[in-house]
1. Looking just at mean count of other Cβ atoms within 10 Å over residues 148-155, which of the labels 1, 2 belongs to the structure with the highest value?
2. Which structure, out of 1, 2, was FRET efficiency 1/(1 + (r/R0)^6) of positions 52 and 140 (r between Cβ atoms, R0 = 25 Å, to 0.05) calculated from, if the result is 0.95?
3. Consider the structures 1, 2: one of them gives 12.5, 37 for Rg and Dmax of the Cα atoms in Å, for residues 28-115 alone as calculated from the coordinates. Say which.
4. Ranked on percent of Cα pairs over 21 Å apart, which label among 1, 2 comes first with the largest value?
5. Quick one: helix-only ellipticity at 222 nm (-39500 (n - 2.57) for each DSSP H run of 4 or more, over all residues; to 500) came out at -9000 when computed from one of 1, 2, so which one is it?
Structure 1
Amino acid sequence: SLLVMAIVAPIVNFVLLPKLYFAGDASATINAITNNSQWLWAVILGFLLVIILDIIVALALREYLKDVDRSLSNVSALLRVLYALCFLGALVPLVMASFDPTTGYTAFATFDFVWNLALVIFGIHLFTLGILFLKANRVTRFLGLLLIVAGIGYIVDTVLILLYVNLGFELSMVTFIGEVFLIVWLLFIGRKRELNA
């Protein structure tokens, strides 16, 4: 699920979205949605797939880490599910815009705002996930630290965006390496290695 998300999410974010949403230009955004409704539905369905996979990942990680700390693994999973539900809510304006393109610019602005709020929750989820991997055993401590840094990166980025502070770059573009290591770990190492409580 993580691997599929790692492929689908960048395509939607960096290929499809820029064709539809032009920040600061409502007219261009509305025209793009009007003339390319199929791209808007591709964005909606792509994000919907990511949301479903996020919930699957939340439950899988909860099961994987329950012997490390059952309570914290439950909290971590709940945070990821909550993030997914907020993400789902952010898609509602985009669905509405597919039927009324004149609301497209406002729809994308609303989506952007709600999704950024949701990313704070996702950052906290990564932070708790990092703590779980820190507690698991010596081998997973490095992964735990990377996930904690990634979580902090998401939280700081989002707070700065909401405060309209522009650093010229996003911390999460660097700290996301923790998520990459998590994918590698779960695909190639984690299956073969038991986590010690």
Structure 2
Amino acid sequence: MELQAFIEKHRPGQELQKATQSKLDQYSTRLPVCILELWRDHGFGSYGDGLIRVVDPEIYNETLYTWLGKKNDKRIPIALSAFGELFYYRDLGSGQEDVSMLNVHYKSIDVCTWSLNSYFNEFLVDDQTISDVLRQKLFLEALQKFGPLKTDEIYSFVPALAMGGAAEVEYIQKAMALVHLDLLFQM
């Protein structure tokens, strides 16, 4: 498997949902083969005990388009952090691509890597990324205090970080992912 480094670093969860053949066919011309293999062989759901979730794009497309301000079929949501950062693939044309992160807490977008393969096999396995971007220490505290996330949940900050909240376990609650991302957009 092309994304073996990711699989080894972030153990696949038990409740993964493998992609249907029609889903794989739907994205076969829009996404690199490596993520289609991940969807086929392992599936959508939590990896690394929920630190990162590989998402079905259909569930997060409208949320991504809302945040971006328009529909763009060349922008495809692929992953969600435990705290709601939405990662998406961008087909830049002429064989160019990248993976960007929508930071819903501060309404910013950052490019993570210049390929989908390097996003999974380099960016997500990098200790600095795991510590700083995915907030592993805080994630483990939240996991201990609140238990594992359900498929449609994230750990949310209350109050929101942009409204004076803090990235500390006492400001965390579980929230429905899509609802909370919409609330953060409206702030």
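Nothing in this text is a laboratory measurement; each read-out follows from the coordinates by a stated rule. What you are looking at is a predicted structure, and each value in this text was computed from that prediction instead of being measured. Cβ atoms are built from the backbone, for glycine too; each structure is taken alone.
1. Working: 1: 21.9; 2: 18.6.
Going through 1, 2 one by one, mean count of other Cβ atoms within 10 Å over residues 148-155 is largest in 1.
2. Working: 1: 0.40; 2: 0.95.
Going label by label, the one that fits is 2.
3. For Rg and Dmax of the Cα atoms in Å, for residues 28-115 alone, the value 12.5, 37 is produced by structure 2.
4. Working: 1: 53; 2: 47.
Structure 1 gives the largest value of percent of Cα pairs over 21 Å apart among 1, 2.
5. Numbers: 1: -25500; 2: -9000.
It was calculated from structure 2.
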